[in-house]
Structure I
Amino acid sequence: MSKKAQWVSISRMAVLALAAAQLFSANPAKAADPIKIGFGMALTGPLAANGKMSLVAMQIWEDDINAKGGLLGRPVKLIYYDDQSSPAQVPSIYAKLLDVDNVDLIVSGYASTQIAAAMPTAIERKKLFVSLFGTGINEQFKYAKYFSMIPNGPTPKPAFTRGFFKVAEVQKPKPQTIALASADAEFGHNACEGARENAKASGFKIVYDKSYPPTTVDFTSIVRAIQSTKPDLFVVCSYPLDTVGMVKAMHEVGFKPKMWGGAMVGLQATVFKTQLGPMLNGVVNFETWLPSKSMAFPGSLELLKKYQERAKAAGTDPLGYYMPVWAYADLQVLGDAIAATKSLNDDVLAAYMHKTTFKTVVGDVKFNEQGEWAEERTLAAQFQNIKGHSIDDFRDLTTEVIIYPPQYKSGEVIYPYEKAIVK
């Protein structure tokens, strides 16, 4: 090649390099753009107590992962909107996330009702969908890219009340009859369907089984109707405000079955615990995680400390014993899958998540074919010896004792219920 030809070639290369540099300046490389994860979350309305604490934990994960350099060499950015605790708001939120915000991945907000409302969009767009505390959602949809972050295992509907029944069936003399009351909503239907299965397996006769409208405020008449059937046991499948109303009605009426509780959402939140105080004594209800020695999985207590440091400024649950570890683990699983596969492809991520055991702040997580946990680990706990309405009454875990399963027990059940009532 002549010197002139070499000069022309070098000049062309220089021009191309300059053009590339100008293009880079105008449009930074895709690798520098954040990985966007979108979701709706209940930040107002009756589900907000759990939604707000979930968001704080998810933001802690975002900060933690970005402090380590992000994922795939890119920062992570959470994009979210308040679904106002209304399932009707959910479809438009996910459409906006995907069509306007152009998020790379979606996860769910908190609660079965919200998750069920988002599922059709996830399925239509063929998106991976990791859900946060949905009960039996995929039994209907059977979607291969759905994964559930809740420890209900392969039979999620009975899981919420299984511990209640396992404890009740070994009492002497064994209880014989049971009443069931449920909210006429997604969670209420699913959890109470599971309670019926458990009642049959335990040999209890159902003497009352009715749902109530989600707008119910006064539960006194419902409790009186149940009391008239004289059940030994009483299981409630409720959302937070219903739960508070039911506990107050039980005390107002003076109904004292031998054991009661079951699947009452809300009693895990400090705001409701302190509101109800000693009225909770004796109630046996589901739990998913408590900061006991048996459940101090790697990173869980460190996360709890970070959460509590942020809680006051965020206006969220000051203790954070319920949702934070789960919301963090939800994104922890997704982040680990992205890092391992070096991909944001929904199909690639789903295939990896189906075959992998993840190490998280809630312990080992392994999903089955339907996207539920391969093994059940839902707890039953009883409130005991609560004296007042202070947060300190609940900071001390001697007032909320894990009674099932055996490997996580921190105390024994007080039975019958009447013996647990603090005079």
Structure II
Amino acid sequence: MSVSVWRDHSKGADTIAVDVAVIGAGVAGIAVARQCEKRGLSCAVIEARDLAAGATGRNAGFAMTGLADPYEALVERFGRKTARELWTVSQANLEEIVDDVVGGEGVECDLVPCGSVVAAWDEAERSILERSCAMLVHDGFDVCWLEGDALFAKLGSRAYDGGIFVAKDHGIHPVKLVTGIASRLRAAGVHLLFGHEVRSIEQHKSLVTVHTSRSTVTASYAVLCTNAYTRTVEPSLGALVQPVRGQALCLEGVDQSLRALLYTDDGYQYARPLPDGRVVAGGWRRAYADEEVGLGDEWSIGVQAGVERWLRERWPQWAEARVTHRWSGAMGFSPDGIPLVGALSDRPRVAYAVGFTGHGMGFAFAAARAVMRRVLQEGDAGIFARERLDRV
């Protein structure tokens, strides 16, 4: 965020010296800080607002494998090898959450192993998904095709006649996940600086200085994990990350017929059951694409009405259900839909992990490992490397 002269309280404030300054306290920033702590590096997480204030605290809580795009589309766009790697990396990301963060570190985040269904919105999508399912099975991924009563048992709706089931996908409480990790990091000595808007980032030789509205942080390296808000902190990256708004709602008074995470209509509509019996659903952005660009966090009548209409038409048993919450949040979209890891050309000690394109839960932990490899010169960023865009 930009900082006015009136909001600059940094004069006379203490300087904090750390190995790594992480800018952004969403899932990506906290995942990077976790990697720093594991490597014995001192770290400060700098956040303009509060923990999980952006897309992390406003998404639908899907911990899924892959991308919204069908596997066939990924193969056509990137090639079979890259498509397979995308699924493999997101699979490893999910395993890190389930096995290491929750299982090993004891973070409580309402993790529900309900699996996911990517369901066919219409006949055209069904054909693509059937071919995608066959390709995924051939490439060794644990998925299967569902239809008829087997699909109804997962979705509780007869409006869908086929879909790909991924048994190992999970529902998650994203704020509890990030809060649990952050609490452990704070206890380990990580500085968590909330309400610190970044004013400027400088590099002089081997020292990076981050000036905020309340402090000055010096570090050997800085990592931007600002996603949709990247251009407000570092305008030079504005062309790489487009802010796009997503909207969601929460419905109570439903039956418990929806028993899996649901993606449909190329991922533009989605819904999931909560452990307390409610349903969170969102989407409908395709119909309002021009309006759903930017950093605004207000919700709109058209999108919200579309989501409600979809739910009540395809689950008629929910006709009397009540909406308890409506919200929106800005996501950061990369040019090709894959997260970006790189470093600033004029300040090479300032790295970034941004552009998660609505899949922060699916890639943030893997991207955190990749950006730390880049920072510490242990290897390249792999599939996330920003340099791939130069080869297109």
Structure III
Amino acid sequence: MLNKILPHKEITPKALFAFEKTPFNIVMMVVTIGLLGAFAFGFVNYVLHGHHAYNVTREHPWGLLIAMYVFFVVSSTGLCIISSLGHVFHIKSFEFIGKRAIFGAIITIVSGFAVIGLEIGHPVRMVVYNTISPGFTSAIWGMGVLYSIYLFLIIMEFIFLSRDEHKWSRFFGLGGLLIGIAAHSNLGAVFGFLVGRSMANGVFYPVYFILSAMITGCYLLFLMYGYRYKMQFTSEMEKFLMHLARLLGLLIAILVFFEFWRFLTAIYGNVPERADTALHILSSKAFWIGEVLLGMAIPFFVILYSKAKAIKATIYASIGGMVGIFFMRYDLVHDTLVYPMQTMKTREYQLPPTWVEYMPSITEWSVALGGIGICLAMYYIGENFFFLDPNKEDEYFKHYVEAE
């Protein structure tokens, strides 16, 4: 019955553990189990102690889990956008990545929901009151509703892609793309609407989130196909990855342009709080090493120097790129809140306010890293139980040959 709805391979415990026992696969298994154990630890600690298990405060109410949620949903939206280039917009080089990319979009947003569910005080109550008393003026309410619709649409898209019913897969794919972009720009608006935080307030983040999502999607596709083909690529795959590298190089160049003008306009005029925050960010090692070096510079120069032909080097650079994307998300949350809201002394014996620094607790790290474990475990299950590569007998993919 299930196979008629969603074609799948044999689902048995034996099939689940029937992987090639290479050193890399064994390490990945141990890491994934360890990360799932960390998530379980964080979950239990949160249930026992609530938000007291986290290091967030009234002065710094958003922490690592918000950053990790943004990291996952950025990844999901990016994979959805890049996959749509093929089966929605019919760009030939991208047509065959649909199922794998959309499955990646599903598991990353589910992982994001798992993380944010432990940050919200009452997730069940949230679902109830989101329905019976919607807050139409709330960007967070809109984000939650749109992402729920988006998840439904991409699940349907994956089902019809798996059944090789491309009329409906394109329909749901287009819907998922439009709702995904709306949801993700709405997530950017959660920061852009912060009128009390001048460094975040404005139109920058709704647009920046879409751009950084596409970059994240490119990084993830390099990692997914590098693992799928064990770095031994067919000519068709090399051709696709070269196209993907050129697209990634262009997107990184645009991101550099965006960041340059964001900081220049923030510093120009020395406006209090805005300029102070920008200069504080520019003095941070996390910004220069994480965001700039790993997230943008190394991948861009690998692509530029090799003219997008150094596929293996780009895959290794994409590992650093994903680390850089994490720093972008973490710095986004922390740097938005780092400037103290009380800017004047009210009593003579009070010290002047200082930067509001924040360090995640062990529970926050456990939940955040556990989210990665959930994502890795679901990807492994999908790789073993679903057909994530094109069907050679499908007319839609007749110009591609699956690697043996």
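Nothing in this text is a laboratory measurement; each read-out follows from the coordinates by a stated rule. Just so you know, these numbers come straight off a predicted model, no measurement behind them. Cβ atoms are built from the backbone, for glycine too; each structure is taken alone.
When you work out relative contact order in percent (Cα under 8 Å, 6 or more apart) for each of the structures I, II, III, which one comes out largest?
The structure with the largest value is III.
Who wins on distance in nm of label points 7 Å out along Cα→Cβ at positions 199 and 239 among I, II, III, i.e. which is largest?
Comparing I, II, III, the top value of distance in nm of label points 7 Å out along Cα→Cβ at positions 199 and 239 belongs to III.
Which structure, out of I, II, III, was helix-only ellipticity at 222 nm (-39500 (n - 2.57) for each DSSP H run of 4 or more, over all residues; to 500) derived from, given a value of -13500? Don't skip to the end; give the middle numbers.
Details: I: -13500; II: -8500; III: -22500.
Structure of origin is I.
Between I, II, III, which one scores greatest on volume of the Cα convex hull per residue in Å³?
Biggest value here belongs to III.
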